[in-house]
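In C-alpha cells below, several structures.
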Structure P
Amino acid sequence: MNRTIKIASVALVVGVALIWLGVWRTSPPTLLGDIALPDTWTGQTLERDGVSVALEVRPLAADGVLREGEFADVRFNVTDKASGQPLAGVAPGAWIDPETVAADQAQGREQSCKARVGVFLKSSIGARPLLDLNSYFLMVMNRDASVSVVDPSVSVGGITSTMTRIDIKQPPMDWVTPRDNKRVFVSMPTAGEVAVIDSEQFKLLDSVAAGSNPVRVALQPDERLLWVGNNAPSAELSGVTVIDTASLKTLRHLATGSGHHEIAFSKDSRFAFVTNRDDGTLSIIDVATLTIAKQLKTGSHPLSVVYSPLSGAAYVADGKDGTVTVVDAANQSVRRVIKIKQGLGPMGFSADGRFGIVLNTLENQAAVIDAATDSLIHELDVSAEPYQVVFTKAYAYVRGLASPKVTMINLASLGEGRKPISQGFEAGPQPPRLAGDLPLASSLAVSRDDNAVFVVNPVDNTTYFYAEGMNAPMSGYPNRGQVARAALVIDRSLREVEPGLYSARIKLPAAGRFDVAFLLNQPNIIHCFSAVVEPNASLGPVAGIPKVEFMLDKTTAALGSPYVVRFRIVQGKQKVQRSGVKDVQVRYFLAPSSRPQYVAALDVGNGIYEAPVTLDQQGAWYLHVRAASLGANFDDQTFASVRVTPGIAH
C-alpha cells in the first residue's frame with residue numbers, strides 16, 4: 001500500500017478509492033482502541049505502532065475561538081514515538097464530518113470510523129464528508145468586479161458548492177498566484193490597481209497602485225517581485241510597474257515602449273523580458289537594478305515571449321512577420337530567427353523547457369519548436385482560432401476561440417522525424433467567441449496533480465473538469481449568479497509545511513460536534529478524533545434555498561394556441577416571495593429529447609412571474625425555471641409538464 005492519499009477531485013477519486021478498498025479487503029488496517037478525548041480541538045494525541053499523531057486546530061480569529069463560518073488551520077504533527085523525530089513524506093488523509101453517535105454505539109467507535117473512511121474514499125454521491133482535507137478550490141474570475149470560490153469536491157448533478165464571492169474594485173483582467181497559493185494578484189485595468197486576495201481566508205487583502213491601465217501580471221521565479229504590464233496610451237506611461245510582493249509597495253515604473261506587454265523571466269530571476277507590441281521591440285531588464293539593460297528589435301508586431309531554462313533563451317513570437325526570435329539571455333543578443341507563418345500569437349513551453357508551442361490563429365495551427373536545436377519541427381492542426389495553451393506533464397492543451405473543442409498534444413510523441421499524436425474533447429456546447437469580451441487570464445487551469453484540467457466555457461457559464469485518459473469532461477461546475485471567464489486552482493490539501501507537520505486551512509462548518517477522521521498509509525492507521533465548533537451570532541439566520549411553485553391554470557393545451565407559464569419564487573420556511581429577480585428564465589423542451597428553448601420571465605408582482613412559450617408540436621413538454629442569481633438552475637427537481645393535443649384544451 002504505497003499509494004499516497006491525495007484525492008484530486010470527485011471525478012478522479014473513484015478509481016483510487018476502489019484500489020484502496022480492494023487492498024483493505026485483503027489486509028484490513030489495525031485501529032486504535034477507544035480513547036477518552038476532550039471536547040476541544042487541542043491536546044488530542046494518538047499513539048499507535050510506534051507513531052504519534054497530534055491534532056491541533058488553530059483558529060484565525062483573534063480571540064482564539066473556533067466559530068462557525070470562520071477559518072482555522074487543521075494541523076497533524078506526525079512523529080516517531082520513540083525518538084520524537086518527524087515522519088516526513090507520509091501524506092496522510094483527513095476528513096471532517098458530523099459525529100455519528102448512533103453508529104458509534106451500534107458498531108463501536110473503531111468500526112464506525114473505519115466504515116466512514118471507506119465511504120469517504122469511495123466518494124459516493126450523497127455520502128461525501130462535510131469537509132475533505134484532501135481537496136482544493138477553484139477561484140473563478142467573473143465578468144463583473146468579483147471572484148467566486150467554488151469547492152468542486154461537493155459539486156454533483158449541477159449543484160455547485162460556492163464557498164464565497166470576493167468583491168474587488170473593478171472588473172479583473174489577469175491574475176497570478178505564487179506556488180504556495182496563499183495570495184492571488186488580480187489586475188484591474190479600469191482601477192489602475194492590482195487587487196491582492198488572501199486565498200487562505202478568501203478575502204480582499206489590499207489594492208495596490210499599478211500604473212496606467214495595468215493588464216498582464218507575472219511573478220518572477222523567486223516570487224520576490226510582481227511585474228505588471230501597463231498598456232497606457234502615452235509612451236511615458238506604457239511599460240511595466242514593479243511591486244514588492246512582501247511589502248506590497250510599488251517600487252518602480254519602467255517605460256519600455258508602446259503597445260501591449262507580455263513578460264517572461266530568466267530561471268534565476270536575473271532578467272525580465274518585456275515585449276512592446278506597437279514598437280516591435282523586446283526590453284531586457286536587469287532585475288537587481290530595475291533598469292533597462294537592452295532594447296532589441298524582434299519583428300514588427302511581437303505578441304508573446306516565453307523563456308526556456310533548457311536553452312537559456314527567450315523566444316519572441318511575432319504575429320505580423322510570422323517569426324520566432326530567439327534571444328540568448330547570457331549575451332542579450334539575437335541567437336536565431338525561426339521563420340514560420342504569419343498569424344503567430346500566444347506561446348508556451350513544456351515544464352522541462354524542451355518543446356515550445358506557438359499558436360497560429362490565422363492558420364488554426366500550433367507550431368512546435370525544439371529548444372535543443374532552436375528549430376521548427378512540427379506544424380499541427382488544432383482547435384479553430386487557437387488563443388490559449390497550457391501544459392501538464394504529459395500534454396499541451398490548446399483552446400480555440402471559434403470552437404468548443406480543446407486539442408491535446410501528446411508531448412511524448414514530439415521530436416524531429418516523429419509523428420505527433422493529438423486528440424481532443426468538447427468543453428461545452430458553444431465556442432468561447434460567442435461570449436464576447438474575454439480577459440487575458442486563461443480559461444484553462446491545470447489540476448494540482450498535473451494530470452487534468454479545468455476549462456471555463458464563458459458561453460454556458462460552466463467550468464468543465466477533464467481527466468487525462470477520458471473521452472469527455474467528467475463533470476461541470478456552473479457559476480451561480482455570476483458570469484465565468486477564467487479559473488485558477490487553489491490547492492488546500494494537507495501540505496507538509498515542515499517535516500512531519502501536515503496542515504490545511506478550512507472554513508469551519510455550522511456549530512456542532514464533529515469527527516476528524518485521520519488515515520495514515522504506513523503504518524496502517526485509521527482514527528477519528530473529536531471536535532466542537534461554537535455558534536457564531538454574527539452570521540444571522542440562513543434564508544434557505546429558493547423554490548419554484550408553478551401556477552398552471554391547465555396542464556393541456558391545443559396545438560398552435562398561446563400558452564403562458566405562470567409561477568412564483570419563494571424562499572425559506574415562511575415562503576418569502578422573491579420579487580424583482582432580473583435573470584429568471586424558463587427552459588422548455590418536448591420529451592423525450594428535443595432541443596431546449598429559452599424565454600425570459602416577466603415579474604408581474606408578489607413574487608409571481610410569467611413567460612410565454614411556443615408549444616408547436618404534439619406531445620409532452622417539460623418546463624424548468626432558472627434564476628442563476630438565486631442559485632436555482634434547470635437541474636433542480638422542481639418542474640412542470642404540459643401535454644399538447646390536436647383538440648381543444650381542457
Structure Q
Amino acid sequence: MQRLFEPAVLGNLTMANHFIFPPIKTGLGSPKGGVTDRHLDFYRRIAKNGPGLLILEPVAVTADGKEHPKQLCIHLPESAGELKKIVDVIHAENRLACLHLNHAGAAANPKASGANPLAPSGFVCAATGVEAEPLEDYQIRTIIDGFGSAAGKAVSAGFDMIEIQGGHGYLISQFLNAKTNKRVCKYGQDRLLFFREVMSAVKQAAAGTGIMLRISGNEMSPEFGIERTDLAGAIKLAEGFGISVIHVGMGSACFSPPWYFHHASLPEKPQMDSLAWVREQTSIPIIAAGRMGRTDRIQKVLDESRADFIALGRPLIADPDLIEKWRTGKAKEARYCGYCLQGCLHRVKSGESIGCNINPEVAFPELQKTAKPMKVLVAGGGPAGMSAALYLSRRGHKVTLAEKGSRLGGQFNLAWQAPGKQNMKEGLTGLDNCVKEEVKSLITGRQVDLNMVREIKPDLLVWAAGAIQNIPTIDGINTQHTMTAIDYFQGTKTVTGPRVLIIGAGRTGIEIAEKLGKDGFEVVATKRTDPIGSSMEIITKKLALMRIGQLPQVTLMPHTTVKVFRADEVVLEKDGETLLVPPFQTVILATGMLPVPGPDKKIRDSVPNVEIIGDAAQVKDIYSAVQAGYQTAVKY
C-alpha cells in the first residue's frame with residue numbers, strides 16, 4: 001500500500017498520491033447554485049494533505065438535469081467564476097481539481113429542476129416515484145451542447161480534469177441501456193450515439209484537458225440495470241476517445257440506491273467481481289470507489305490488481321486527515337466512517353447540508369484557540385460529552401471528562417451491535433482514542449455530584465448525562481419478564497422464548513426484531529403512533545424491512561397499542577379493533593428515551609456557567625449529540 005502515497009501519473013497530470021476524492025453531493029450551494037463559504041471550508045479541509053485529485057460534487061449540464069435544490073450549477077453565465085473559487089482553494093493546497101459533469105435524466109428532482117424529468121423513453125424512476133417524459137430530438141441536442149458548454153467553462157475555471165458521469169442509472173446510462181431506451185429514432189437504433197456525441201462535444205470544448213469516465217461496474221438491478229454487453233461497448237467507445245481513467249462505482253440512482261451509496265450492510269463480493277470484470281475489458285487505469293476506507297480492503301484490491309487508484313469519499317468526510325494518518329503510521333488515531341449514511345446522505349436528502357456522525361467540523365472553519373481559557377467539567381462520556389470534551393480541549397480549555405460508567409461511549413457502545421452497523425464500532429474507537437489522547441483529565445466509574453463540582457471548581461459545567469429508557473404504564477406489565485432495549489444490547493438480562501414482544505417498532509425496535517428473528521425467536525413488534533422504523537435513514541430502513549420480510553417468524557404491527565397483560569393472553573388494540581394474542585415469554589421495551597434530569601440547584605449555584613447538551617437536553621441521535629458538543633466548544 002505504500003506506493004499509494006507516492007506521486008502518481010494520471011494522463012498528462014502528476015498527482016501528489018494515488019488517492020481520489022469522488023463526487024459527493026453536499027447540499028452546501030446557494031439557492032441559485034452558487035458557491036458558498038462553507039463550500040470553500042469543505043474542499044479546503046479535504047485538500048489539505050489529502051487526495052491527489054478532488055472531484056467536485058456533480059453539476060448538471062442543463063437545469064432540467066438537477067438532483068438537488070442546492071446543487072452547484074455550470075449552465076449559468078456566472079458558473080465558471082463561481083466554481084473557480086473552489087478550484088483556487090484546492091490548488092492552494094497543491095492538489096488537483098476535477099469537474100464532474102452529469103445530467104440525471106429520469107433521476108432528476110422536479111423540485112430542483114422545476115420541471116418533469118426527461119429520459120430517452122418514459123419510465124418511472126423508483127427513487128423519485130416520478131415518470132420521466134421522453135426527450136424530444138431538440139432537447140437531446142440542447143443537453144449535448146450543455147455538456148460541451150460545461151466542459152469549456154471547466155477549462156476557463158482552471159479545472160485540471162473533467163469527469164463524465166456515464167453510469168449509476170443517469171442519463172448517459174439510460175441511453176446505453178436497452179431497458180430504458182426504447183426509442184425508434186437514431187438514438188434508439190444506435191444506443192451509443194448519445195454518449196458518442198457527448199464525448200465529442202466535451203473533447204472539442206476541452207481539448208488538451210484529461211477526461212475520466214465514471215461508470216457502475218454493476219447497476220445491481222436485474223430488471224432495469226444496464227447489461228454488460230452495453231457497458232462494454234461504452235468502455236470501448238471511451239477508450240477510443242483517449243480517456244485517462246475509468247472511475248468504477250456500483251448501483252443505480254433510480255433502481256438500486258443502496259448499492260449506489262455503498263451501504264454498510266451490503267456484501268463486498270459483487271463490487272470486487274465488478275472491478276475484475278472492468279479490468280478485463282480495458283487496459284485503461286481504474287479507480288475503485290465505494291467503502292474503501294479500510295487499509296485491508298485497499299490492500300486486497302491492490303494485491304488482486306483490481307484498480308490503480310483508490311477513491312475515498314465518506315472516509316475523508318469522517319476524517320479529512322485519514323490519508324496523512326495512514327502515511328505517517330498513525331492509523332490508530334483515525335476516525336473511521338461506518339457507512340451508515342446517517343450524517344451525510346440522510347441529511348442531504350432531507351434538504352440539509354452534509355454532515356457526519358463522528359466529525360462535526362464538516363464544512364465549518366477550523367476551530368481557533370480561545371483567548372479566555374476556562375476550567376471545564378463535562379458530566380457524561382457519551383457522544384455529546386466526548387465531543388464537548390474533545391473540542392473544548394482543542395480550543396485550549398482545561399477539561400475534565402467524568403463518566404459514571406467504566407468506559408466512554410454511552411449508547412454509541414450499543415449502536416454498532418445492530419444488524420449492518422458493525423462498521424460503526426471503528427468510528428467509536430477512533431473518537432474514543434482522540435478523546436483519550438487530547439483530553440488531559442478523564443474520570444470513569446464516578447458520577448458528577450456536588451462533591452466533584454466543589455473539588456474541581458469548574459468555570460463551566462457541561463451536562464451531557466444522556467437519557468434513560470421511557471417505561472410505559474401498561475396493566476399487568478409487572479407480571480412479565482421485561483427488559484429495556486438498553487438491557488438487551490448490554491446483555492444484562494436474558495431473552496427467553498419462544499415468543500418475544502417488542503413494544504416500540506422504531507429504529508431500535510426494528511433492529512432488535514431482526515436480531516431476535518435471526519436467532520430463531522417468534523417476534524411481534526408493535527408501534528403505537530409513528531410509522532414503523534421512524535427516524536431511520538431511508539436506505540437503512542428499506543434494507544432492514546427487506547431482511548425482516550424474509551423472516552416469517554417476525555411480525556411488525558403498526559398502529560397497535562398494548563393494552564393489558566394477562567396470564568393466558570395479551571390484549572392489543574389495532575386501528576380501534578381489540579385483538580387477543582397468546583402470551584410472550586419476554587417483553588422488550590423500545591419505547592423511546594427521556595432526558596436524564598439536569599444538575600440540581602446546589603450544583604447549578606456552584607458553577608458560573610452551565611450548559612445542558614445532547615440527549616440530556618433533548619433526545620435525538622448520535623449526529624445531534626456530537627454536534628451539540630462541538631457547538632458548545634464553538635460558543636466558548
Structure R
Amino acid sequence: MDLGFLKIAVAVPSVKVGDCTYNTDRIIGMIHTASEQGVSIVAFPELCITGYTCADLFGQPFLLEQAELALARLLEQTASYPIICLVGIPIAADNHIYNAAVVFGMGTIYGIVPKTYLPNYNEYYEARWFASGADLKTDTLTLCGQTVPFAKELLFESGKICFAVEICEDLWVPIPPSSHHALAGANLLINLSASNEMTGKHTYLRSLIAQQSARTLSAYLYCSCGFGESSTDIVFAGNGLIAENGILVKEAERFSLEEQLAIADVDIERLMTLRRKTNTFTDYTPKTPYRRVAVPLRNDGNNYPIERTFDPHPFIPRQTDAMQERCEEIVNIQVNGLAQRIHHTRVRSAVIGISGGLDSTLALLITARTFDKLGLPRTAITGITMPGFGTTGRTHNNALKLMKLLGITAEEVNICEACNIHFRDIGLDANDRSTTYENAQARERTQILMDIANRKGGLVIGTGDLSELALGWATYNGDHMSMYGVNCGIPKTLVRYLVRWIADLPENALIRSCLLDIIDTPISPELLPASQEGEILQKTEELVGPYELHDFFLYHFVRFGYRPAKLHFMARQAFAEKYPAPEIKKWLIVFLRRFFNQQFKRSALPDGPKVGSISLSPRGDWRMPSDASVSEWIREAESL
C-alpha cells in the first residue's frame with residue numbers, strides 16, 4: 001500500500017578536480033548503492049562530474065568534451081537501475097557555458113536545468129566562466145545524442161511526486177527560483193550546490209533550508225560538494241541536508257574525508273494535505289509557463305524499510321533550549337483568552353469545579369494567573385469540590401489542598417444526596433451502575449457550578465481537554481458544558497506536561513508536592529464507587545485506551561488526514577517498544593469509532609482558545625457532520 005513516503009538521498013562523492021573519469025566512477029558506485037537501498041531520487045553536488053573548482057579550466061573545450069563523454073558513460077552504466085539521478089555538469093550551448101543540473105534515469109535524460117544566479121564573491125566569481133540561465137536562447141538541447149528540455153522552468157512528475165531544481169546561489173537570493181517552482185506545483189525542491197565553509201555560515205544555511213521548505217510547504221534536498229575539491233583559497237565540507245516543512249530530517253556529516261550517502265523518507269502526502277488547506281498554492285500563475293516532464297519513479301518502495309522516526313508525543317514541546325519559551329507561550333495563550341472573556345463580560349469572579357485531577361488543576365492554575373494579570377484578587381475565584389459516589393480521599397484532599405495553597409475561595413457541595421433524590425425521581429434502581437448513574441452525577445455538578453456562578457455573577461470555567469473532546473469522553477450538558485473552556489485546545493498528554501512544567505517553576509515551590517501527586521494520580525472520572533480500600537477502580541485509560549496513543553492518532557488524523565493504515569504504521573514505529581501491533585490496532589479502531597460517533601458533542605462546544613495547530617472547534621478548524629459514517633475507515637482499520 002502506498003502510504004505517501006518517498007525515499008530520497010543526498011550523495012557526496014569523493015572528487016578529483018578535472019578528472020571526469022574518476023568522478024564518474026565514484027558517482028556510478030554511489031548510484032548503485034542508493035538503488036540497492038530503495039532510493040527513488042538521488043542528487044549529487046554542483047558540477048560534480050568535473051569538480052566545482054576547475055576555474056579557468058572550464059574554458060577548455062577538452063574538459064567540456066570529457067564531461068559529456070563521462071555523462072554518456074554514466075547513462076549507459078546506470079541504465080538498469082530504477083532510480084532518478086541529478087548530477088552537475090558544465091554544458092556549452094549558444095556560445096556560452098552553463099552551470100547545469102542534468103536529470104536522468106535508466107539511460108534517459110529527462111531535462112537540463114541551468115543555474116540562474118551566479119555568485120560574485122571575492123573568493124569565487126562564476127560569471128567569469130558561466131552564463132546565467134535567466135535568458136536562454138533555446139528551450140531544448142542535444143546532449144549525449146538525446147534532445148531534451150533545457151530550461152529553469154521544468155517540473156518533473158510521477159504521480160503525486162513533482163520535483164524541480166535550483167543550483168546553489170539560487171537559494172540565497174531574495175526570491176529563489178524554488179519559490180516559483182513550489183507555487184507551480186513542485187513538492188520536492190532539489191538544490192545541487194558547492195557552498196564553501198565560513199565560520200557561522202552553516203547555522204545560517206540550515207536555517208535557510210528549513211525556512212524555505214516551510215514557506216513552500218515542500219521537502220527540500222540540498223547537496224554540496226566535499227572532500228577532494230580544491231582548497232587553494234576555500235574549503236568545502238560536504239553539506240548534505242534534507243528538510244520537510246521547516247524540519248531538518250537528515251544531515252550528512254560535515255568535514256568527512258569519506259564519501260557519504262544520506263537517505264531520508266519524506267512524506268509527500270503530508271505536504272500535499274497541507275497545501276490543499278492553503279489557498280496560496282491555488283492562486284498563482286507563473287509568468288513563464290512551466291514544462292512538465294514525466295519521469296518513471298520506482299514502484300517497489302514497499303520492499304524497503306521507511307527510514308524515518310515519528311515523535312510519539314507530537315503535542316509536547318521538544319526538549320530544546322526553546323522549550324521554556326514554548327510552554328510559556330501555551331500558558332499565555334490560555335491566560336490571554338480567558339482575560340479577554342472576563343474583560344468583555346465585565347464579570348469579576350470565576351467558578352471552577354476542582355476534582356483533584358489534571359484537567360481541573362491546569363484550569364485552576366490558568367485562572368489564577370489570569371486574575372493576577374488582571375489585578376483581580378484570587379479570592380474572587382471560587383473553587384468547588386463536589387464529592388460523589390466515586391470520589392477518593394486522595395483526589396478530594398488534593399483538591400482542598402491546592403485551593404488553599406493558591407489562596408482562592410473554596411467551597412464543598414456533596415452531590416450524593418441530590419443524586420439519590422434524582423435517581424428516585426426518575427425511577428433508577430439503587431443498584432444500577434449504568435451510564436445514567438454516571439452522567440447524572442456529571443450533570444448535577446454542572447448545575448451546581450452554573451447556579452453558583454449566577455449567584456456570584458461569575459463565569460464557569462470549563463476544564464475538559466482536547467483529547468476528551470476528540471473521544472467524546474464527556475457527559476453531554478454535563479462536564480461538556482461551561483461558559484469558557486480554557487483547556488479545549490490542550491490534549492491530555494500536554495495537560496500533564498504543562499502541570500509538571502508549572503510545578504517545576506521556582507515560584508511554585510509551595511504547591512509543587514501537591515501538583516506532583518496530582519500528576520501521579522490515575523486519570524478517572526470517579527463516577528463509580530471506589531474499592532473497599534478507597535482506591536480508584538474506574539481508570540479512564542483502561543476503558544478508552546492510552547491517551548498518548550489517542551493523541552498521536554488525533555494529531556495526524558486531523559492535521560494531515562492520514563488513513564487508518566498510515567496511522568497504524570506510524571504508531572507501530574513510534575511506540576515499537578511499548579505497544580504491540582494488535583493493541584495499537586485495537587485502540588485505533590476505538591479512536592475512529594468514538595471520533596466519528598461523538599461529533600455531536602463537539603458541534604455544541606462552548607468558546608475556548610485555540611493553542612496549537614489542532615483545534616476541534618465547530619466554528620473554526622474542524623467542521624464535520626454529526627452523522628458522518630465511520631464505516632470506510634473502520635473497514636480499512638480492521639483489515640490491518
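Every number in this text was worked out from the coordinates using simple rules, so none of it is lab data. Everything quoted here is computed from the prediction, not taken from an experiment.
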(message) If helix-only ellipticity at 222 nm (-39500 (n - 2.57) for each DSSP H run of 4 or more, over all residues; to 500) is calculated from each of P, Q, R, which structure is the one that comes out at -9500?
(response) Q
(message) Suppose P(r) over Cα pairs in 20 Å bins from 0, in percent works out to 18, 47, 30, 5, 0; of P, Q, R, which structure was it derived from?
(response) Q
